[in-house]
Every structure is written in C-alpha cells, then in structure tokens.
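Multiple structures are listed underneath, in structure tokens.
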Structure I
Amino acid sequence: MDLAAVAGDKRTRDAVERCLSRIAEAAAKLGSLAEDLEPDQPWNNIRGYGNRLRHGYDGVRPPEVMGIITQYLPDLKIARVRALDARSDDA
C-alpha cells in the first residue's frame with residue numbers, strides 16, 4: 001500500500017482508518033496488560049490515535065496514516081506475535 005492508495009481512494013482510506021481504530025480500541029481494552037506484555041510499545045499514543053480517528057477525523061491526513069502504517073505497525077505486529085506466544089506459553 002502506498003500514499004496514493006490511501007489518499008486517492010476514499011474506500012481504501014476509510015478501511016485503513018477503521019483498522020487503525022480497531023487496533024486502538026484493542027489497546028484500550030487491554031489496559032495495563034498491554035504495557036505488561038510489551039512495555040516498549042507506545043500504548044498511550046496508540047490509544048490516543050483512536051480518539052483522534054473518532055473525534056478529530058476531519059484533521060486526519062493520508063501522509064500521517066501512511067507514517068503510522070510504515071513506521072509503527074511492523075513493530076506492533078512483532079510485539080503482538082511475541083505477546084501471544086508468551087500468553088500461550090503460560091497456559
């Protein structure tokens with residue numbers, strides 16, 4: 001995915017923003033468990049971005065969304081896998 005896809009197609013942009021909103025909501029539901037499992041992730045920023053998507057959506061710009069996708073999601077995906085692996089080891 002590239003900036004043109006996010007900026008140029010409203011459905012793609014809406015879908016990407018909705019997925020980011022889900023990630024933020026999951027982080028909110030995890031609460032302090034998120035910090036316990038993966039303390040190096042910017043959980044407050046993730047939760048805050050969800051608020052921005054819900055309440056300040058008119059100020060969300062495609063370059064900002066692409067920055068999140070390219071800079072933060074890869075590390076968050078790795079953290080998710082690590083956290084799930086750790087949880088399954090505890091079971």
Structure II
Amino acid sequence: MKTVTRIEMANDNDIYDVKFGALLEIKPDGEGFTIYEDGEEINYYHTKQQAEEAITESVVDSQLIVTGYGKHSGRKFWQLPTKIQESVLSMAKAN
C-alpha cells in the first residue's frame with residue numbers, strides 16, 4: 001500500500017489522477033506487527049487488525065486538498081463522498 005500525496009478530479013464524479021508517495025507495509029514482529037514507511041519503522045501493534053486499521057487511516061491525510069475540476073475541487077479528502085474515498089483507498093492498496 002502507498003500513501004496518497006495528490007488527488008485530481010476530472011469532474012464531479014470521476015477521479016482524473018492520484019499521485020502516490022511512500023510505501024507502507026505491515027510485517028510480523030515478535031508477538032505483534034510493525035508498520036514500516038519506506039523501510040523505516042513507524043509503529044508497533046499487538047494485533048494485525050490494529051495495524052491494518054492504523055495503516056488505512058494513514059494512507060491519506062484527511063486534510064489533503066483535492067485539485068482539478070468539479071464541485072469537489074478545493075475540498076479536503078474527508079469531505080469527499082464515500083464512493084470516491086473508497087476508490088482512492090483501493091488505488092492505494094493496488095499500488
């Protein structure tokens with residue numbers, strides 16, 4: 001999974017481009033799991049579920065400003081419709 005550094009909209013409903021940054025990984029570490037960002041240890045969690053929740057929350061900064069065209073341009077990530085947020089998160093998981 002990679003962090004999202006930029007989201008550009010084509011119109012009200014379609015994403016034109018998403019730029020990615022650092023690679024986020026979860027690796028087993030003793031009795032728990034550690035999150036790494038580009039190979040650097042970030043945080044430790046006791047369960048894989050905790051690590052997965054934390055990594056999902058850190059993929060996109062909720063204050064990231066969306067650019068491009070349409071009514072969502074200029075809004076923050078958290079203000080986007082759920083469908084668009086989920087599309088961006090699925091792109092981050094695929095990369």
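Side notes on the structure shown:
- For the structures shown (I, II), FRET efficiency 1/(1 + (r/R0)^6) of positions 6 and 38 (r between Cβ atoms, R0 = 25 Å, to 0.05) is largest in II.
- Origin of the value 17.8, where mean count of other Cβ atoms within 10 Å over residues 46-53 was derived from one of I, II: I
- Given 14.6, 48 for Rg and Dmax of the Cα atoms in Å, calculated: source structure among I, II: II
- If FRET efficiency 1/(1 + (r/R0)^6) of positions 30 and 70 (r between Cβ atoms, R0 = 25 Å, to 0.05) is computed and equals 0.60, the structure in I, II: I
- With helix-only ellipticity at 222 nm (-39500 (n - 2.57) for each DSSP H run of 4 or more, over all residues; to 500) derived as -25500, matching label from I, II: I
Computed from the coordinates by the stated procedures, all read-outs in this text should not be read as laboratory data. Predicted model only: the values in this text are computed from it and were never measured. Cβ atoms are built from the backbone, for glycine too; each structure is taken alone.
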